[in-house]
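These notes open a run of structures that come right after.
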Structure 1
């Protein structure tokens, strides 16, 4: 057993561990401050709720009439289980992603500790937990975090197997776990997980010119394990919904990466320039992007070349990170969440580089020992760039929707406090203190925005306040509720399916207005602008909720 680090090294580890636990606690505390927002956050939550409502755990559904063939069910199973226990709440919807994020952090810690030691492992987890894409998606009801957890489990187990004694029981155990992770990945996102794993293995073997390790992998029994976990559901889904396999395997897993118009049944594809995944990675890695880029370009005193020359595990981490990026580099139909599977290995390599750059394990070992000035300036400017990015993003929100100046002022003061703290810590030249400050930038900025502006932003991006208003008023609770044009997924989720769609035509709205019973109509701003004045003649406006207007038939009471 390794001896406990002493002096400054132990203080550094305690500081990193305390900050990491603070970040996790802050993410947990702010998990439900914002309501489920439209579209994806509430859409996937509604799929989980439909599983419970319909009792159909084989075929995911958007509604009772509409099956969803776009994703396998693992994330929806977890969401449905949480909803069964906690009810249709934001906490139940987001709990699976939060648990998946914790699993990714656990894999990152175990792999980084195995390769570089405990201090670097803690720094790697802190970097990963506070990158923009990871931290923000950690609080969303999306399938991407579940995919990242399964992919990290599979590749993390392969990483551990490669560094185990050849033919040992430990190696065989890790390989079995790797194929189990692959099986769950097939249930989380589909064949793309197998492509990630195969590409990482091929890249690592090519880089090291060593294919011998692959001969020790139990391919047949491993494939039986992975397929044994996944194939029963695929077979049941095709039997229940004929045509599912063709659409999912061909359209969603092949054609979507080749064409913008790939026959998407549930929306429109994205269209970005080829290679846009690199820009998305730079944005997704904020606030660590400048520091990590400098390390990657050789700012870590030339240690990268030595690291990759002498460490097969570092080569495997690089292959793990590159595999998804290379796959998506040639595709135009991608989103920024596609960088998530690459973030854990990048965090490990970046933590090792920053550890060397900041000399956190310097022999002088004094508590709070000063780091090289260039390294501190690099981190300090990373922080300034990140605060500017956060402020710019908030400004874009302000331009799109009115927000109270008093609350914006409080958020601005929080940003100014972050800049002042960075300046003070930068002058101290304490590397670990500056690293901790960088790590806390996004959680603090996110908490400030969510706490100060949750109601205003939520009203524009969700119908949670509107549905709470309807359900809490005894006079409105029994009214029929219809949505013009399309039903917001957040309304379907919070009203537990008690919302129907009506067309944006005068005849339908006039018929609803003339009904003797209480009827409510929900109209989004874009549909309100298209309606003829006579369409809502039989209604009166009850209340405005951000982007939505709620009308009731009859004269005002």
Structure 2
């Protein structure tokens, strides 16, 4: 086909009108495609444009006479984004959180440069040299592939990683493993929440490790690994340090404290001093009413009508009698029997025998003797002998023996997460009501401002503030006895506030977890079951028939799987 059959007229700098005249017999689809290519090539050559910028539209075919046809169309140039190539240095953050600069080189490319030309490798190479980046870190293939993709692209290509430095190895900071839970005392350090016996490991240090692997940035500069943070132990009164300095032990029973002895503001090595102090001991031969912000050991049991509330561990050496109440944000250890009491602990509860009582533990509940006519709840529950009880366990229930009396009463086992969370939330709401009433009464003594501001660390200042208010109001002379009584009352406020905050958090967490759908629980019967027993798995009730042998029952999303207990699983019963 001769080119003089094609007429091209520029309408605008980016638009051309094209007329093609040809005999009818020459017009086929293949011929039309070939003619359009010819037109596009001619315009691209005449106006110095890349072929990819041109496209045609508004194609019209008209019969001029019996032997001649005319095809008209409009050829347009795309308005592609223009911009010169850009290289950009960026930092990168290592696994240990340290940020290293000049470790990544990114490239931005546009379909056309500002001059209207296609970007070339030489331009990018010049930019890299200008940035001072060593070419040993540059991935040339990525650049070449990007330029190839750009030939058919109509949008900019940005953030192309064309160079990457070498990170140094990640150092490991020293870590601490405490033998029990600890609570912060602010600037005064930390305190254990439970009693420790002589010889017990208090804390173990996993030493810091500095990586020997060096790195290099894109300028070729060597990068050393980070100096890790570590700890240095010192044994204070009642504590003993191991020969290698990584473990510290109690030399006597008591409550351990940890004090930060570091003087520098941002140290690489934190100094910690461990010491033991005597646990508060209280005579329980008479009813007591205690709200404490420290662990306590009550000797002689807990008499009827007693109330003990603590942010820490409570140990009772003796029986807990009817009407007694214990609430803690830690462990509860009863070295005796519980008869008609109500006990709630955020962690674990341990007791010998339980009768006509309500025990709710957010952690483990362990009854080493007989549990009868009681409501018992925990994440994991271990009971030696069970008689006519309601037992709630979210994860695991281990029963050494289930006994049946001559009446119709039978034990009810409520397993699954939702059952236990309801128990925990109900107990926490009951405590919040109690705490709110007590704080309301205390505000009548001290005023709402002191109630709001009082914390463990500022109680002396709060006392002085209250005494000043009393003097300004013309109150009678404050005797030493009254001053001590006010001091004792003030100490109650932080405990009630802290426990209330923990209970609210527990309720919120329970409400969130109530929606969990993947639920699994286990029940272990070590001995054969001579009667029927009711099992409630998250609201679905079923009657379990007699068992002729030790049996494990696994409940998964309302499915029940029975199996014989293995020798390894028998070990879970060795809790007595």
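Here log10 I(q)/I(0) by the Debye sum over Cα atoms at q = 0.18 Å⁻¹, for residues 208-319 alone was derived from just one of the structures 1, 2, and that gives -1.05; the source is 1. Ranked by distance in nm of label points 7 Å out along Cα→Cβ at positions 128 and 472, structures 1, 2 are topped by 2, which has the highest value.
In this comparison of 1, 2, the computed figure 41, 18, 13 for semi-axes √(5λ) of the Cα gyration tensor in Å, for residues 336-479 alone is attributed to 1.
If you line up 1, 2 by FRET efficiency 1/(1 + (r/R0)^6) of positions 328 and 376 (r between Cβ atoms, R0 = 41 Å, to 0.05), the top spot, with the largest value, goes to 2. Of the structures labelled 1, 2, one was used to calculate relative contact order in percent (Cα under 8 Å, 6 or more apart), giving 17. Name it. Computed on structure 1. Using helix-only ellipticity at 222 nm (-39500 (n - 2.57) for each DSSP H run of 4 or more, over all residues; to 500) as the calculated read-out, with -7500 as its value, let me know the right label among 1, 2. So the calculation was done on 2. The greatest value of Cα Rg over 2.2 N^0.38 Å among structures 1, 2 is that of 2.
Read the figures in this text as sums done on the coordinates, not as results from a lab. Since the structure is predicted, the reported quantities are computational estimates derived from the model, not experimental observations. Cβ atoms are built from the backbone, for glycine too; each structure is taken alone.
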